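A.B. asks: The following blocks contain the structures, represented as structure tokens.
Bear in mind these aren't lab numbers, they're just calculated from the coordinates by the rules spelled out. Small disclaimer: the values here were computed from a predicted structure and weren't measured. Cβ atoms are built from the backbone, for glycine too; each structure is taken alone.
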Structure P
Amino acid sequence: MKTTFKEIAHKSPEWTNAVKLREKILREPLGSIFTDQELEEEKYHFQIAGFIDDMIIATAVLVPEADVMKMQRVVVTETLRGMNIGSEMMVFCEKFAIDRKSKLIYCHARDSAVNFYIKNGYEGMGDYFDEDGIPHLKMKKNSS
């Protein structure tokens with residue numbers, strides 16, 4: 001099973017499937033869904049998806065902010081976790097950001113994902129904070 005990563009277009013069928021995957025993993029456990037406004041704002045962001053054959057199995061959103069990129073809404077299908085797909089997606093997203101002249105990539109990592117980001121070379125910035133009722137830590141990785 002080889003995973004391929006690529007940018008997908010906002011409002012495309014692939015994007016719709018990516019949103020469903022993110023919503024299932026990130027929002028449904030919290031009893032919420034993405035708002036129309038949140039999804040409309042994504043037209044200004046880069047949509048990244050990982051595929052096995054034609055099925056989306058991983059996704060992330062990159063938000064350009066001057067010379068840095070915020071990575072958010074990062075998910076891998078539950079049944080495929082632990083197979084290095086998330087780390088492969090990090091490499092793709094980091095190269096994508098560097099290719100667009102970003103000097104830094106950062107995220108707000110859920111407490112449960114902090115060790116994943118550390119394993120991938122990210123470092124914490126500051127203290128934990130509450131976002132959506134979940135402890136998060138701002139984490140960064142400098143472009144090199």
Structure Q
Amino acid sequence: MKDQLHISEQVCFPVYVFAKEIINQYRPLLTELELTYPQYLVMMVLWEYKEQTVNQLGEKLKLDSGTLTPLLKRMEQKDLVCRTRSTIDERLVHISLTLKGEALKEKASCIPAQLMESMNVSLEDLTNLKNIITKILKQ
């Protein structure tokens with residue numbers, strides 16, 4: 001009988017190591033864009049949706065406002081995003097891209113292919129992995 005407390009029997013450990021590895025693979029690609037991985041995630045949401053409130057960003061990225069607020073302040077200082085307080089409800093802060101932030105999308109467009117190449121894995125394998133992870137997270 002296998003000991004379920006052996007690290008080699010755990011699902012969580014290779015997932016943890018993989019998460020660290022994938023972020024490490026992103027690092028040199030994002031350094032060229034002067035972005036951290038969390039900033040890159042924010043940019044991807046804004047490239048897709050154009051404008052979001054801090055709460056909407058937090059929901060999409062699974063980040064709380066305590067984590068997002070300093071991140072967004074740094075991105076605003078880099079002139080990538082603009083933070084605007086709602087005139088209707090002052091508790092809401094809208095985040096939108098600046099022209100510089102919009103222009104960065106073109107430079108970032110090659111990152112997914114570069115990441116896949118650096119990981120030496122097929123699109124089919126990555127798609128299968130993503131589907132399995134998504135299925136588990138939705139339970």
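A.B. asks: When percent of Cα pairs over 15 Å apart, for residues 4-43 alone is compared over structures P, Q, which one is greatest?
C.D. replies: Structure Q comes out on top.
A.B. asks: Which structure, out of P, Q, was P(r) over Cα pairs in 10 Å bins from 0, in percent, for residues 28-99 alone derived from, given a value of 17, 46, 33, 4?
C.D. replies: Corresponding structure: P.
A.B. asks: Of the structures labelled P, Q, which one yields -20000 when helix-only ellipticity at 222 nm (-39500 (n - 2.57) for each DSSP H run of 4 or more, over all residues; to 500) is computed from its coordinates?
C.D. replies: Traced to structure Q.
A.B. asks: Given a value of 12.2 for mean count of other Cβ atoms within 10 Å over residues 36-43, point me to the structure among P, Q it was derived from. If you can, show how the numbers build up before the last one.
C.D. replies: Values: P: 12.2; Q: 18.2.
Label of the source structure: P.
A.B. asks: Out of P, Q, choose the structure whose coordinates give percent of Cα pairs over 26 Å apart equal to 19 when calculated.
C.D. replies: This figure was derived from P.
A.B. asks: Out of P, Q, which one gives 67 for percent of Cα pairs over 13 Å apart, for residues 84-123 alone as computed from the coordinates? Kindly include the intermediate steps, with their values, before the conclusion.
C.D. replies: Working: P: 54; Q: 67.
Label of the originating structure: Q.
A.B. asks: Output the label of whichever structure in P, Q has the greatest value of distance in nm of label points 7 Å out along Cα→Cβ at positions 60 and 92.
C.D. replies: Q
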